[in-house]
Structure I
Amino acid sequence: MAVTDPKNVVTFKQKPVLIIRDQETLDLFKDENLGYVLKFLRKGPMTIGDLEESFRKIGIEKSDKSIYRYLHKLLQVKLVAKAGKRITSKTSDDLTSETIYTRSAIAFITVALVADPGTEKNEHNSVWEATRLLLSEHFGKNAAAKEFVRFANKLDKERDQLVVNLFENATEETLEKVAQLDFQGINFLLQYISWLAILPEQDIAKDLERIFVK
């Protein structure tokens, strides 16, 4: 009897969140090709052929050797894992299998151990600038760009650390619930819970009042 639909046999269980601290792994996120692989794998387990096709859909041709090289790097630092096998058959006696790969976690939390020298002083990225301008219009008051960037960077780091603490101290039962969410759900959770966790610890209204002046 012919079997036409390939079947993924998944033997690896993803973590809901992986906290990344070591600089070697953090540096890999700067590699565009590795970033694409991690992005594609958000959709679920994939073969090397699936990843080739995903690159092709965005107008980039990659050989299977290149894909394997990217996966090897990600496997070494445990950002990606071998998820299992994809079983394909032309007949019940003619079975073939391919390795499928997956992200080791649905979401990654990156924690830089040491900030780059002068980051808070010099960073003036477009996100913080847009935030400053919108809040200036909302409050009807202005804030100095450099002072706002310092405030925003500090708040952002404190929120990240709170999220790390929450997950490191979470029970297995709680993590199982989190693992039921998809990528978008966990990403929303990380953003939302970081604000709820920091509000009792920071007098943000007072800080904003100090920064935004007439």
Structure II
Amino acid sequence: MNQASSANRNTEQPPTVLRVDASARYEGSVSRTLSDSLMQSLREQYGKISTLYRDLAASPPDFVDEAWVAANFTPAESRTPEHRATLAASDALVAELQAADILVMGVPLYNFAIPATLKAWVDMVARARLTFQYTDDGVEGLLKGKRAYVVFVSGGVPAGSELDFATGYIRHVLGFIGITDVTIIAADQHNSRGEEALSEAYAQITALPVRPVVDMAAASLT
């Protein structure tokens, strides 16, 4: 980081970073370790960050059920106390996303796709009128101007291959709710490539460009 960047970062509003960990593992989790490194890199870039943390292994989101669907499809002004209680956890997850400038996601590949807890999180945050809306021109994402870093780890599947049903899905879902600035940081085929895969991921993190928060604020106005 050059001196100008170091000086400028102190005059900018520190970004709010939401970290979402989807790994079921703690000890030996590659996605958590790489996400730790990415968070440290962001702290070094900006000097200071505000953090929100969602550990999906420690607090798995509920799966969508009939009561949730009924509450979600009821207009906000007509919801009963029971409806509001049913949606409370989902509302909290949405509020975290709305508050964040940067999203960091630790995503291991489980059986060719994302973990079930992460799919449940997606179902809780992809909500009409809150994170996306229907218009005459189609669906419009409402979380514009945010940036996402997806730390993707697989044991044997190459990132972006026909067997990887995770990275494309996550990129699509984030774009659907308005987050189109998505960077995939991959440590793929870790079982066979080991240190090579880790080195490539760490190199990606180290090479991430310094980007002022004002860039995100401007993007949200377009």
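What follows is calculated from the coordinates using simple rules that are stated; it is not laboratory data. Bear in mind the structure is a predicted one, so any value in this text is a computation, not a measurement. Cβ atoms are built from the backbone, for glycine too; each structure is taken alone.
Numbers for the structure displayed
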read-out: Among I, II, structure where mean count of other Cβ atoms within 10 Å over residues 148-155 as derived comes to 23.9; value: II
read-out: Among I, II, structure where Cα extents along the principal axes in Å as derived comes to 53, 44, 34; value: II
read-out: When FRET efficiency 1/(1 + (r/R0)^6) of positions 132 and 196 (r between Cβ atoms, R0 = 35 Å, to 0.05) is computed for each of I, II, the largest belongs to; value: I
read-out: With mean count of other Cβ atoms within 10 Å over residues 20-27 derived as 18.4, matching label from I, II; value: II
read-out: Which of I, II leads on distance in nm of label points 7 Å out along Cα→Cβ at positions 84 and 164, largest value; value: II
read-out: Test item: helix-only ellipticity at 222 nm (-39500 (n - 2.57) for each DSSP H run of 4 or more, over all residues; to 500) calculated as -16000, pick one of I, II; value: I
read-out: Label whose coordinates, when relative contact order in percent (Cα under 8 Å, 6 or more apart) is calculated, return 22 (choices I, II); value: II
